[in-house]
Structure I
Amino acid sequence: MRSLVFGFVVVPNFSLIALSACVDPLRMANHVLGQAAYRAVLLSPDGGLVASSDGIKVMTEYSLGDAPALDLIFVVGPNPIPKRGLSTLTVWLKKAAGAGIPLAGVDTGAYLMAQAGLLDGYRCTIHWEDHEAMVERFPGIIVTQHFFEVDRDRYTCSGGVAPLDLMTYLLTQAPGSRQLANEVANHLIAERRSLTDTQPVSVIHQGRVTGAAMIEALRLMEANVAEPLTIVEVARFSGLELRSLQRQFKRSLGKSPERVYLDIRLARARILVQRSDKSLRDIAAETGFASSSHLTARYTPRFGAPPSVERVRRGRGLSFKDSSLS
């Protein structure tokens, strides 16, 4: 039986964990089957070493010009998304699509595919941090919050460890089977998630908040970012006394509700700063700050640099350190 050859295109600042989550299920599938049913090859625009977003370099086997025959092409996207320098990849992907080769976007790989016009008329997904930028930039594409999407010959997944879900789905297809996919997931100690499962993007999912009233309070905060509620309103709408709300936030999250609410708004603002082209004035308005200077005054001590500086760093292709709400 001929091996299926899956090509993984990595570009500078690609996600190393996403690449591993793509490749390792194929290795495990071959182990379970006792034969080399799947082959993974690494490619890059120019071949050679390519640095991931955490600085670790991987050696790619082929440049795009020297790529072997491929049955499926994965684009493992970078963080941040570069604005230039990927014309070679765009041309190559269009040629592959024209030849009828199925394409997959991993993490921001979906954005690069959309930029090349290869997701027009398709449903796709992307990491939740890039969801708004994707929707804004490509209004004609249906962008979901699912872990992965399958639409005809286009596959996309949200990055992180979500490629495990996409790959186990692909392993249910010939020459694989549902049993193979389940065995691979068991070997990798991974729970298989379905096409309808959605990405957790909320502080509610941090595992420290379980009470119904607390969850409702956080939902209210996350749903009212542009026009923030008062904490008194949050307490009333969630069915708690103000002092009870304050005690529960301090006990569960180690912060006051005011601090948590501000963190939620600043986190939303940072996503827009890093991943959209909106003006700081518009971002301030969308996240409940009176002006761009008001946003900057709160943003800078929280993230260690003003939003304008982070914009410059993004333009230079520098990566950003993630900040949690903890």
Structure II
Amino acid sequence: MVETPSFGQPEILTPGEEVEVVTRAAVPWFTRIEGLTLERGPIRIPVPLQTATGRGARPTALGRLPSDCPPGNYDLVARAGTRESRARRAVAVLASIPERFTVAQITDLHVGYTPEGEASVGRIVDELDRLKPDLVVVTGDITDDGNWDHFERAQRVLDKLTMPFVCVPGNHDRRGFAGYLSSFGLPYYSVKFGHWTLLGLDGGHGWDQFTESQFAFIGRELDAAQPGRVIVLSHIPLAGKRSIKAHAGDAIALLERKHVPLVLSGHWHYGGGYEAANGTPIGAQTGTQFVTTAASGGWPHVAPNERLASRGFTLVTVDNGRVASVEYCGFDSGAAREANQ
């Protein structure tokens, strides 16, 4: 089975770049990766192997994309003998990584909550395909109850996106965590987008806590990333009410020390009134900005300003090596109607 890259946490590459593949073998003493292929519909693109490890529980391989590989989202197929393992939309090939790009954040899809909520998610996905941001990030609570069928339904909706996207789990996803892991891959990770690093965290682990191992992982990834070019994704916010309970203060201090410009979260089901660690509105302070976005499909909540949040998404513009703007786009007026039913 291909472990990384995976659907929801793809390798984002340009033609000619290398892709590292990590698999998990059920019969490790017989398994060695012998071939890699990118596939999309009728398109089959062999990926020449550069190296492949010996036998073991986690065979790995390094391949190089052809220099004429067409842009697009591809399944990655790893072959060992007569056996194949497919990772859906595990590789996103871009003609180039732009210096100015847009990231769209959606959160709290809660697929399985209500038909109207799912319809809202579908409309937002259609709108994002119209707007064509360079990347979409999905910050947790993808399903409402962790039902395996709901994860598959969420996959089908997100699969409509023509741009690459990355995901982190939310607390609701842990109600059926095997379904999340099978559908979206590892719960915390880092993904490169050119000079930038997307650092996805598992804020729902251990009852809204960062474990010791994950906190150590955060430190290692920040050391390896380019300073000031990291966007952190955490379903549960690190600051404010209903935030991470363990290591949150240490994580905030580390992010600020490493000059991380932006942390994107959900969980609260309201957005637009962005908060920083000290409660200051975004843009009113320097340092790390903490942004919470309203639900795209879950139930609407009343924000601190006593206004009912509409469903929507956030657009982040990155330009010249910095986060240039953050804009919340309220999208679904049906949220208010649903809340009053």
Winner on mean count of other Cβ atoms within 10 Å over residues 70-77 once structures I, II are ranked, highest first: I
Computing helix-only ellipticity at 222 nm (-39500 (n - 2.57) for each DSSP H run of 4 or more, over all residues; to 500) gives -13500 for which of I, II? I
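A short reminder: the numbers here are calculations on the coordinates, not readings from a lab. Just so we're clear, the structure is a prediction, and the values are computed from it rather than from any experiment. Cβ atoms are built from the backbone, for glycine too; each structure is taken alone.
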